[in-house]
Structure I
Amino acid sequence: MTQVVDVTTTQFADQKPGTSGLRKQVSVFQQAHYLENFVQSTFNVIGGGQGKTLVLGGDGRFYNRAAAQTIIHMAAANGFARVIVGQGGILSTPAASAVIRARGADGGLILSASHNPGGPNGDFGIKFNGANGGPAVESMTNAIFEETKVLQRYCTLQDAAETDLDTLGETSLAGTVIEVLDPVAIYADLMEGLFDFEAIKELLTNPRFQLRFDAMHAVTGPYAREILVNRLGAPETSLMNAEPKEDFGGEHPDPNLVHAKDLVDLLNGDEMIAFGAASDGDGDRNMVLGTGFYINPCDSLAVLTANAHLVPGYSGGLAGVARSLPTSRAVDRVAAYLGIEFFETPTGWKFFGNLMDAGRITLCGEESFGTGSSHIREKDGLWAVLFWLNLIAVRAQPARSIVRDHWERFGRDFFSRHDYEGIDSDQANALMQALTSRLESLPGQTFGDLVVARADNFSYRDPVDDSESYNQGIRIVFENDARIVVRLSGTGTSGATLRVYYDQHERDPAYFSVYAQRYLEPLFAASEAILNIQHFTGRDAPDVIT
């Protein structure tokens, strides 16, 4: 007989959430009590489940189903009134946010490690999103971590049967309603209300316009099929790798120039594909490409902001726009031109949530292939793709021409990110400490033809709740306004990832066609002289360049 039981447990010291929840290797989550400890700590911090509604779903990676069953049993034992779970345990991160908001839920647990590899030897992750649909704020994630340090027991069900996650409908478990819903419908309807589907359909059914969307064997495959093929009429051949797999087909579901190489090669090949796009493991990131033309995520945010009035959902104007610190300053210029509010925040989507809830911003984005708006409280890969298709349809221009027109109007912000992955944590911390110790002495120093104007460690005071976040990334700005930003990533599961970001504004159209890596060479040289990356890490080149 099913009954609620308290299970005695011991604490784990490594359950501090990063910028997007708790991410570890699958084997770590498979330890006895590990997942349960984090889930119970989360439930305790939100005040228990009595009478509350919880949304649950994930990106379908290995361990997703098993984790969903564990969480359902714990939610029922903790007194939740209703658990809304995506069919098969699946919900893209944007769709989970949409469901939380549409159904008035008290929050949700999203099972994802985003763009990290999957499979039995890959990564897994979990994060809590609040009632606004957005990632838990820093004060809550800190509280969850503190709770994990003292937790002594968790609640679950004994002798409970597994929930049928594949059949739509409602069942009851220990007094809790378990509702299995279509993971696509609410999100697809939301998209149809934002964009001009008639114009996009006319574009996608034109045989002269070829689209390729690479779902990377991740969660967006079913969403892309429903929206792009079933509702908008694109041929099935428009989809690549559209069947979700627990190990993402053995590939790395990160939509960038390295891991989406097949798509990039297509857009640079002989087939004359007009527009290409890819999304990541949980569907919140995007890469967009024109024919033979890579659209940098920083430029993408700026272009969408400048052209938002052409899209039905944003035709009434924008309240404001925000970007993360490492993102290039291209969108800053658009905000100034439009006369709307602009905010620079730390990395992490949770920092945009307060601004959206307060009505201060409508669009936002990060250089890490994330763009979104106030329609939900997460970045949204397919949303960005539809936005671009809407602009191409209405402007009757290819993506490349839209971006070139933008550069002619606002200048080009050359941008690149260099990632050094899997660095020994002690080496990475030593580099950052050495750099921090030099911040006061850097201004006035010359590196090649570049003179440092200012250097600091970015801190942010939230204009809505007045909370403060410190040590969010070191920025070095030169007298010609070129900039280097340096930070350690919080999304990896082993070692450390050092990210170095470079951007520089150029007004002269004669330079617009220069390859970004060549244009930024003086910044790269200054960076090595200042950071001493090879000295501290032994690395003589980044692992990934975007």
Structure II
Amino acid sequence: MEQSNITIEDLYSSVKQGKIRIPAFQRGFVWSSEQVGLLYDSLVKGFPIGNVLFWETTNLLKSDKKLGSIESPVLDGLQTYQYVLDGQQRITSLCTLFNRDILAKDNPDWIDIYFDMESPLEDSKSLFVSLKENEVDLNRYFPVHKIMDSVEYRKATRDLSDEKADKLDRVMRKLSTKVIPIEKMKTDDMKLVSMVFERVNTAGTDLDHYQLLAAWSWSEDFVLQEKFTALASELEDFGIDSQNSNHIDLLLKCCTGVLLNKSSTDSIIELNGHDVRTEFTKIENGIKSSIQFLSDNLKVYDIKYLPYPSMLIPLTKFFATDRAMGDTFSDKQRTKIVKWFWSVGFSKRYSNAIDNKIPRDIEDMDKLRHDENASVFSYAVNLNKDFFKENRFNTTTVATKTFITFLANQSPKSFISGSDIDLDVKLRIAYTTEFHHIFPQKHLERKGVDKGEINMLTNFCFLSKADNIKIKDKDPKEYKQLIEQPELVLEHAVCPPNSFDLSYEEFVEKRNKLLMEKVQKLLS
């Protein structure tokens, strides 16, 4: 790291000239006028404001973020370029001393900052206050944006008392001579930039790899951000949101899976812009075909119900193609992919060591793509025999999502009428209203059953809110009279045929055993 100092005026000049730039992966300006005023107060009182960190690189990023209302001028041909890694909020605030429009121009709610000429310089409270126009008494408050403008400063101080003018002169000299400590990291290694940015970001905001890659790989004929936004918009029915950074990161990792056979966050930075542009159609088709496969073959209609969203990465590797309608696949390939899906979900395979496991699955998907007889996904899946008893119903957990998908693939029936359930509709809405206890919660509470035991997966099935209202808190021995086709409903809910006549303890044991038998067949 190279260390040096820079005056506020030189900082502002360098920003205007484009020598200091804001990279596109930085967030926007978020400070309030009160925070900006506290920064000025610290400068005047000699308090430390911390170093700012610049990244110096020989590469000119193809897109920048504006510093407030200032757009970086087009530059090319310089040997090095300096980008702000840490300190954007402070630098923007300091530049505003010279030009209030930097923050006020595009922000109609901006409140101007004034120096309080009547407070002693040693006051523990901030000397710089935010005031609306109707709150300003110019005999007491001096506009900050005029302090560093020599012409406006002379005009505005002409009629002030000697005491106030002297105080302002002292403030002006302190701001004019104050130097800001800077550190400069010189590197063209984007991985290092990513790591440093995440570690020094004092606001705790993770680096947006999407923005970083967009800045790194943009070209006139391919704007990465627009491509991914358009793709995410097409995938809205699957619950993918272009404003959700996790979803965009997932799409980027689908790129790394296809191009690099990797899935880690770091691997995103390894993506070559040219390769992404060249292969984007193939990746795009792979993602769309994967989603279609999940819908058609596994009844997964929304990403939030996918046991692991990252399962989309190996699938994209298998389905990636230049053909808009996707490539055909054999029944053998379909069977192996379906088995892989259940294996990953029920074994919770991606809950740890994913940087090793997902690449292995990507490699196996590639083998399967080229050879339907390839030996793939050969890892053992050892399930606890009490899986459905030890896991509680919680729609955010992998176990519950896998369980719901499993039940969806049993052609479940409406509990009361026995009619088919429209899964495409039910599993696209808030499905917590479509699952309820088979043995009602209040009924079991009256019998003194522990809440944890009441909420075991074994006690849940597809049961609409309307049907649940009819059942209320009745004992299954009572409400079974409401069920028009009990044998059919129980069979498709993977419940013992005599479920309604069993004690809760007997039901739990028998259903758990029945569910495990079904799952073992899926995994064999």
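Values as computed for the structure displayed
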| read-out | value |
| --- | --- |
| At a computed 0.35 (FRET efficiency 1/(1 + (r/R0)^6) of positions 30 and 102 (r between Cβ atoms, R0 = 30 Å, to 0.05)), which of I, II | I |
| Top of I, II by FRET efficiency 1/(1 + (r/R0)^6) of positions 134 and 470 (r between Cβ atoms, R0 = 41 Å, to 0.05), largest first | I |
| For -14000 (helix-only ellipticity at 222 nm (-39500 (n - 2.57) for each DSSP H run of 4 or more, over all residues; to 500), calculated) the corresponding structure among I, II | II |
| Ranking I, II by Rg/Rh (Cα atoms, Kirkwood Rh), the structure that comes out highest | II |
| Structures I, II, by mean count of other Cβ atoms within 10 Å over residues 38-45: label with the highest value | I |
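Since every read-out is calculated from the coordinates, none of them should be taken as a lab result. Keep in mind the model is a prediction, meaning the values are calculated, not measured. Cβ atoms are built from the backbone, for glycine too; each structure is taken alone.
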